[in-house]
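Got some structures for you, see below.
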Structure 1
Amino acid sequence: MKRRISILAGLTLLTVFTDYVSGRWAILFLIPPMLFPAFLTLLAAVWVLLPCRDGGPFWKRWALRIAAMAACWGLLRLPSYLEEDDDYFKMGRRAHIRSTFTPMVIAELRAAAAKLTARQGKIGGVELSESDLPPAVGGTLWGMPGYAACSFSKEGRLSSVRLVWGGSLIGRHGLVISDEEIPFRGDGFHGGGKDGHEEVYYPERYYPLYPGAYIYLDEN
């Protein structure tokens, strides 16, 4: 039984590690790498529950099984206990932004975007190309963001910058620079609910990074 529990614990730790690493260093393949150890963890959990004869009392064997299963499940779900809907992959993506954007990089990004006021369109926005961004922005395995844009006020002053990585299959994350304070859950999306009551859905999260700069996560 101890051998089975040790294997289950090891596979659980491997699942947690690959989940975090996938978000932190963008190790993304056709099949997310955390799925393979997660599948093995599931098999190991079933194996732990199978009958075995190790010479111990019946109650002790089942107490060990239940304790092992509860501990492994608790470790896998730990981020969601600390914050609603959080997980190790999202923790890794937040770490990607924290490691990339120092105050110096953010200041450089602000300065570069502020010079583009002449390129703004009718709605005051400018899409940023790779040449507009500091080299440090694409200095990780995530590469350059798939979406980068900035906006200006009517007076031509830089009001926001948004850089976004990811996509619909894995969710999006990035950096948002804004003159206005952004609530943790964003503004929310309004939609029709049951019995005529409007529902508000909050897929976004904004984590303060530095004054005026936020880590951005989006489930979509």
Structure 2
Amino acid sequence: MMTNLFSIFDPSTNLFNIPLNWLSTFLGLMFIPYSFWLIPNRQFILWNLIISKLHLEFKTLMGPNSLNGSTFIFISLFSFVLFNNFLGLFPYIFTSTSHLTISFSITLSLWLSFMFYGWINNSQHMFIHMIPQGTPSVLMPFMVLIETISNIIRPGTLAVRLMANMVAGHLLLTLLSGTGVMIPNYFIIILILLQILLLTLESAVAIIQSYVISILSTLYSSEVN
């Protein structure tokens, strides 16, 4: 029984007092064996096409100074978030990306790696980036303060954006499904149609949010080169 509306996101499933909710994160590994088939199937061909397009786009965003193979970090990020967003749409599967534990761990680790790399290898460029070109001398201390704050809150905004979008759709689906026992029978068809439309919208949100977090991470990494 739910104590409140947000308790649907509580990691409460356990077996022998071992929490098993987070094991849903590894369900994406079930799709890996497709890549080892001798004759590729249509799913594998489609996924290779998506990855190649993402590689070209990330390579363009990161610029010519990017290291070889660095785009695979963001392709892996896109794949991980996409799998977990989609798995959360299935019944009785825990949505790990709706928790700050997962989303903030990903974004903070990426942001820290960008910052360490930038300040160690391109410290002069990092200082220049804090003051936009053409800023008056009087406003320079304020611009440094504003740029520093906006830089520090980046991992938090990325994590909250992903978490909030995943939570909002699941809450709306839960609210609508909870009204099914209180409405007349002839409204059930309308409710089912609404749920199907919302599920379609959530599928689009799952793709868009994984794309957004990977694109923004790519843009943040391009600033330290």
For distance in nm of label points 7 Å out along Cα→Cβ at positions 72 and 152 computed as 5.8, the structure of 1, 2 it came from: 1
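Taking -13000 as the value of helix-only ellipticity at 222 nm (-39500 (n - 2.57) for each DSSP H run of 4 or more, over all residues; to 500) derived from one of the structures shown (1, 2), identify that structure. Please report the intermediate quantities before stating the final value.
Details: 1: -13000; 2: -21500.
The read-out was computed on structure 1.
If mean count of other Cβ atoms within 10 Å over residues 176-183 is computed to be 10.6, which of 1, 2 is the source?
Working: 1: 13.9; 2: 10.6.
Only one of 1, 2 returns 10.6 for mean count of other Cβ atoms within 10 Å over residues 176-183, namely 2.
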Relative contact order in percent (Cα under 8 Å, 6 or more apart) from the coordinates reads 29; which among 1, 2: 2
At a computed 12.6 (mean count of other Cβ atoms within 10 Å over residues 80-87), which of 1, 2: 1
At a computed 0.65 (FRET efficiency 1/(1 + (r/R0)^6) of positions 96 and 144 (r between Cβ atoms, R0 = 41 Å, to 0.05)), which of 1, 2: 2
Distance in nm of label points 7 Å out along Cα→Cβ at positions 24 and 128 - highest-scoring structure of 1, 2: 2
Structure responsible for 5.7, with distance in nm of label points 7 Å out along Cα→Cβ at positions 48 and 184 calculated and labels 1, 2 on offer: 2
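None of the figures in this text is laboratory data; all of them are computed from the coordinates on show. All values reported here derive from a predicted model rather than from experimental measurement. Cβ atoms are built from the backbone, for glycine too; each structure is taken alone.
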